[in-house]
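Each reported figure results from applying straightforward, stated rules to the coordinates on display, with no laboratory input. Because the structure is a prediction, the values reported are computed rather than measured.
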Structure P
Amino acid sequence: MLKIVKMHKQATWIELYRNKKGAIYQCEKSCKFIVEFAGTTTFFTFQQFKDFNRVIAQINLNVMLERIERAFDLEIIYLPQNDQIYQLEICEIYYLKDLLAGAKFFLELNTLLHELAISAFETESNATVV
C-alpha cells in the first residue's frame, strides 16, 4: 500500500520505507529518491541512489564493531554528485542500511506486483479474444 505523506512544491512524495532514524521517499513528479536521514534531506536520481546504496552496503559493521581503535567508530561518506558529507557512527550506519534495505524491498515488491498485474491483464485479454 502506497502511503502519500508529503506534498513538496506541488509534488507528491510517496514514502517507500521509514524507521526511527529516517525515511526514504520517491517524488511522483521527478521520480527522484529523497533520503531524510541524520538531519539532512538528500535528493538522488535513480543511478545516484543505486550508487549510494552500493557504497553503504560495502561498509562492514562487524569490522567496525570488532576494532577498538577510535578511528573505526566513524565512517565518512562523501557524495560528490550532491556535494554532501555524511559522518556516521556505527548505530547510524545500521539504521541507514536498514532504511536502504527496506526501500529496496518495497521497490522490488512493487515491480513484482506490477509485472503480475500486467501478466494477468494480458492473459485476460487473450482469453476474451479467442
Structure Q
Amino acid sequence: MVISPDAAEWVDRAEGDVRALRKLDPVEDRVVVAFLAQQAAEKYLKATLVNSRICFPKPHDLVALVSLCRQISDEFESLVGAAAVLQPFAVDVRYPGPAPGEAAVRAAIENMDVIRTFCRERLALQAP
C-alpha cells in the first residue's frame, strides 16, 4: 500500500505530537502530555481515514473516528477501548480544573501507542 500525500501529512503531524510528548515529564507536564497523546491518536485515525478517502467530522471524537474506520476493516473495533480512554483529553483537559492523575496520563500514552501502532501497520509504515 502506498500512503497518500494527504495521509502522510497527517502522520507527520501525529509524529510531531509524539516527539513533543516524549520530551515532556508525564508527571510535571501531565495536562500537556495527555492532550498530545489524544491529538496523536486522533491524527493517526484521520490519516487512516484520509488514506481510504473517507470523510470525517471536525469534532475531536475518537470513538466516532474509530467507528468510521470500521468502513476500512472491522478490526478497528479493537481500538474502541483505547479511544475511550483518550477521549477526555481532547478538549476539557485544556481548561482550568482538575489535572489528570499520573496513572491516567500513563494510560493515555499507552493507549495512544496502541492506536499509533495499529494505524501505522494499516498504512504499511515502518515502525518509528
Structure R
Amino acid sequence: MWLAVDIVWMDNAMNYVIDPVQVEFWSLNAHTAVSAKLLADGKNMTVLYTTWGPGATAPEHTHPHEQMGLCLQGEAVFVIDGTEYLVQAGQFYHIPGNVPHAERNDGDEPAILVDFFSPPREDLLRKRFEF
C-alpha cells in the first residue's frame, strides 16, 4: 500500500506525492492560452505543470533560473537563443539561465509541459510570471 505523507518544512505543508488533478489551475499572465499549476516549491527548485492550448504562445523572455522540462502530451516549439526546436511528447528540454527563449503550440491538440526551475521562482509562488 502506498501512502502520501505530509511533512512540515519551512512552515509549509509539503506532500511527498502530488496529484496534478488535485492542484488548482491559474492563467499564466503574459502568455496566451496557457494554464498553470504550481506542483511543488522546494528549497532548490520550483515545479510548474502547464497546459498549452492550440495556438498558445509565450513571448521571448529571459530569467536567471535554469529551466528543464518534459513534454508529457502533444508538442511545443521552443525558440532558444534564436534557434527553433520542436519538442514532442516524451522529450526533455533544457534552457540555461539568462538565455532568451519563447514557446508556442502550433499543433491542433493541447500540449502538457512540466518545468523544473532552479533556483525557485518566487514570481510563480505569487501566481505571476515576471520577466
When Cα extents along the principal axes in Å is computed for each of P, Q, R, which one produces 71, 36, 26?
P
Identify the structure, out of P, Q, R, from whose coordinates relative contact order in percent (Cα under 8 Å, 6 or more apart) was calculated to give 27.
R
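helix-only ellipticity at 222 nm (-39500 (n - 2.57) for each DSSP H run of 4 or more, over all residues; to 500) computed as -15500: which structure among P, Q, R?
Source structure: P.
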